[in-house]
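Colleague: Next up, some structures in structure tokens.
Where a number appears in this text, it was derived from the coordinates with a stated rule and is not lab data. Nothing here was measured: the structure is a model prediction, and the numbers come from that model. Cβ atoms are built from the backbone, for glycine too; each structure is taken alone.
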Structure I
Amino acid sequence: MSFVFTSFLEQALSGKTFSIEETTEIFEAILAGEVSAIQLASFLTVLRMRTETVEELEGAVRAMRHYMIPVNKFDPTTIDVCGTGGDGKSTLNISTAVSFVLAALGVSVAKHGNRAQSSQSGGTDVLAALGIDPQSDLKILQSNLNQFKITFLSAFVHHPSLNHINKIRKDLAIRTIFNLLGPLCNPANVAYHLIGVYDPFWLTPFVRVLKELGSKRAWVVHGFVDELCSSSGVDEITLSGPSKIMVLEKNKIFPIRLTSKTIEKVGLNLSPLSAIRGGSPKENAEAILALLRGKKNVYRDTVLINAAIALHIVKDYSLVNLQGEIDSHILKKLISQAAYAIDSGAALSVLNNVKNSIVN
């Protein structure tokens, strides 16, 4: 395969883009360990330099899904809430906190995550700091999903073929196509998604790939760090500026925008991104615990608005009105539901239940 891969590498260097079928073949070889570290590093760098295509993204996802260790879901509306990472902003862990809130509201969450590859604290890192270590026992993972409405699926457990690749990614210390693949390769094969991308360029490609792979409803989001959208922001809904969103609903793809005006209408304050700046896994874990114990700050508000949107994705609360705008009245009601999940102690109970299930 090394000789064949050399041919693929030469083609990539010459600027060729690959079909879905070709990319599937390439990534099956990569995942099978048939490609040397230096060849793989070169190939990933070339793809990054010229930007991966939708066909390449879909082909790579198909290869990843073929090799992953799956988990069964009994609730067809199970959702994953995650981001690509790689935005370089080192914010607190938003999607992990959102997952506890959703589960407390009875929404089934199969949260896919990984250790940090190009940031300080990935989802798996902060969970370990909370006392929820990665689990390989599928019975525990399945039981948590059924009983507590939440399970945490670690990429290196369910995608063991990535283990030899992650060292290369760590050494490269740059974004690669693998930052994009994680959110698209949930081991529970969920059909509902709230996905954040590190660059608005990926909004449409992600939704197109999800549609092709059979997803039912998805919001792919990018939050800007200022009102003028003058530079790339973060891989989640933010309160520091507007957010661009590409939606897949009822088999249709369309764009919407969460404006700063809507944020203010629902009673949240615009805040600089520095207000949710994170740190080490321990520091981020402490922030999650404070949040779930009722601390009110920008972090809480950011979690609330992301949780509210995820609620709509699963329940279809008609959050988008006939004019293609986010209905601030409905969004405010969903935010109130999310706030109740925290203030009642239900979200903290979910965390403790999952933690105790693993310890015992």
Structure II
Amino acid sequence: MADVVKEAVSQLQENLTENTNNGTSRPPATPEGMAVAYGSLVIMALLPIFFGSFRSVRHHKEQKESGEKPETMSHKDAAMFPLIASVALFGLYIFFQIFSKEYINLLLTGYFFFLGVLALCHLLSPVISSLVPAAIPNIPFHLHFTRGGPEASEDIINYQFSSHDVVCLIFCSIIGAWYLIKKHWVANNLFGIAFAINGVELLHLNNVVTGCILLCGLFIYDIFWVFGTNVMVTVAKSFEAPIKLVFPQDFLEQGLAANNFAMLGLGDIVVPGIFIALLLRFDNSLKRNSNTYFYATFVAYFLGLMATICVMHIFKHAQPALLYLVPACLGTPLSLALVKGDIKAMFQYEDHPSEKQPEAAEDKTSKKEK
């Protein structure tokens, strides 16, 4: 009888071990797999900043030519942003603790599906338009809805597109459907990269002071929520949406079916990225035919990201990337500006100068004439 019991117990243990290996446990990542994963994350972080910065220069020129005056972030907005982000982050954490994360992620998946398709369309439209066969004519369309009479009409929708844009929308919708159904990490990264490039291109810091306030505030925010609590890590692992870039550490063994992911949040790309893009526009304003501040800070961002990965690998603990990225991205251009004598010009530069500055200049010149 005892032999039968022992055999049953041993059989049960074998079944439990097999179920565990097939279920939640994951094989430890190999050094080669980790190198591929983190190297891929670094490349995926650098590309949106590089291309998004040059796209932001073009977008800035288009705004100036059209006379558009976009809403810019004030010093107060930059100071309040970390507090608002903290409330939103803690709110998500509470939601995940109270409600089932499956239902929350279902809503978020649908929301980010539409945003991701639009972001991907904005990014790929020129590329896909050039690849569309000549047999498909490029027919322009104009979607225009107004409210009110002909004398006092108000535009509700005023959108121009072409048949090639429709082809692009269909293609991006197929990728969106792939993400919606499979939640595959490749589809997640395509949406994440599109979000990052669009963010760096379209989100403009008007001046360096605003950027310094924003980065310093988020520097404290990131340290507190990663080292002080488990809120950031919990939300990042529970949040199934393309707000992070992921790459499997077991890619060499499992291929596209791998599932042991290393991750990098989009905030660690977009927030420093919009500051680096501002420096590129500042370089262009100097008209020296060089992008010294942009390239120097771009390299500093790369080194800061590598420092984050090294410390995380050594201490085996999640690291707030902005702890290393903010000093690198602020210290490098400010030190370089002090050496080159551009510190005053850097702090005076504005993408969209306020109307008060010309008036103040006129007052000074009039006083000098008197």
Structure III
Amino acid sequence: MLMKPKILLIYTGGTIGMIKDPATKALKAFNFKELLLHIPELRHLECEITTLSYDSPIDSSNMNLSHWQEMGSTINENYDNYDGFVILHGSDTMAYTGSALSFMFEHLTKPIILTGSQLPIGDLRTDAKENLITTIELAAQRNAGRPIIQEVCIYFEYQLYRANRTVKVSADRFEAFTSPNYPPLAVSGVHLKIEQNLLWHHDYDEFAAVMDDKHAFAKAKKSNQIATIQRMNYRPDFVKEVVVLKLFPAITKEVVEAICSIQGLRGIVLETYGSGNAPSESWFIEILKKTLDRGVYIVNVTQCRGGAVDMGKYETSIQLKSIGMVSGKDITTESALAKMMYLLNYTNTLEDFKYYFEKSLRGELSI
């Protein structure tokens, strides 16, 4: 007889963890040790739930790298004791956190699913209960004793998305998230339908192999006998000296120059127009070229929520390609930022950075 899957529920903060005080009617933090008292429906799930709450809940607007690392460390330390992990998180920066965690964990064999809500768990019309119940149910899904989902995801309003493909699109609708360039991994309706053909399968991670043993990787590659690596690796070290530069009509030389001249800057996520287009004025290209020559890497991503960068398709992007800018393809800005912070810690040359950035490491972009 198979044991019930064990799920670790981690409350970091956010609207989902709030209830109204009966006396004052003010919102206060929810005591997750009393989870079953507030949501008795959880008793019907075929899993064992352990709760863990941060002593000081974090508003997602205050989320930073140290908080990502704290979440990652919690999961890493408990990885062998649980079959799945659910993180309750504020929705405003959930896509950033989900993207960052997806790069922190290589060769996941268990689900890490983030969820939250637009209304507090104690509100009459709350979306929190459905989001929480279904997320836990998804994290507990197994086939032949193994978790079906083995990646970092976000669940919100009946849809499960790959976290590093997800963006927040509404501040006040229950359908707060979407995945513009990749279909939902699961849909919750009368039945819970998981699209297993869309799930991420890490048969071989070349980047992880290089980081683990460069000599063994080179030898295996040369002999065409590259072995599959199936252990989970936790890599929490990110470089935080990065910035997002969003282009807009009438942007000035002074603005671009000021951002590109930030002391200690290591990388820029450049949000361009359409399929990767930018001003062709000489001052703009010259500033970017000098920035690249200083060793600052620049990734070209589109401001559009859907579609991809295709440098060279239009004249206004040819020069960006010629000076050595990296293509973000159809990656989201949130995921591009996290991937840049991750790769800057593990690559030493623009050539290596470009190679791995334009390659799908966690299903974050289309090949």
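Colleague: Quick check: 44, 29, 20 is what I get for semi-axes √(5λ) of the Cα gyration tensor in Å, calculated from one of I, II, III. Which structure matches? Can you show the working numbers first?
Modeller: Values: I: 32, 23, 19; II: 44, 29, 20; III: 37, 26, 18.
The value was obtained from structure II.
Colleague: Out of I, II, III, which structure matches -15000 when helix-only ellipticity at 222 nm (-39500 (n - 2.57) for each DSSP H run of 4 or more, over all residues; to 500) is calculated?
Modeller: Value -15000 for helix-only ellipticity at 222 nm (-39500 (n - 2.57) for each DSSP H run of 4 or more, over all residues; to 500) corresponds to I out of I, II, III.
Colleague: Here mean count of other Cβ atoms within 10 Å over residues 248-255 was calculated and came to 13.0; which of the structures I, II, III was it taken from? The partial results should precede the final answer.
Modeller: On the way: I: 13.0; II: 17.6; III: 9.5.
Of the structures listed, the value fits I.
Colleague: Quick check for you: by FRET efficiency 1/(1 + (r/R0)^6) of positions 136 and 280 (r between Cβ atoms, R0 = 41 Å, to 0.05), which of I, II, III is greatest? Present the calculation step by step, with values, prior to reporting the outcome.
Modeller: Numbers: I: 0.95; II: 0.70; III: 0.20.
Top value of FRET efficiency 1/(1 + (r/R0)^6) of positions 136 and 280 (r between Cβ atoms, R0 = 41 Å, to 0.05), among I, II, III, belongs to structure I.
Colleague: Once relative contact order in percent (Cα under 8 Å, 6 or more apart) is calculated for all of I, II, III, which comes out largest?
Modeller: Largest value of relative contact order in percent (Cα under 8 Å, 6 or more apart): II.
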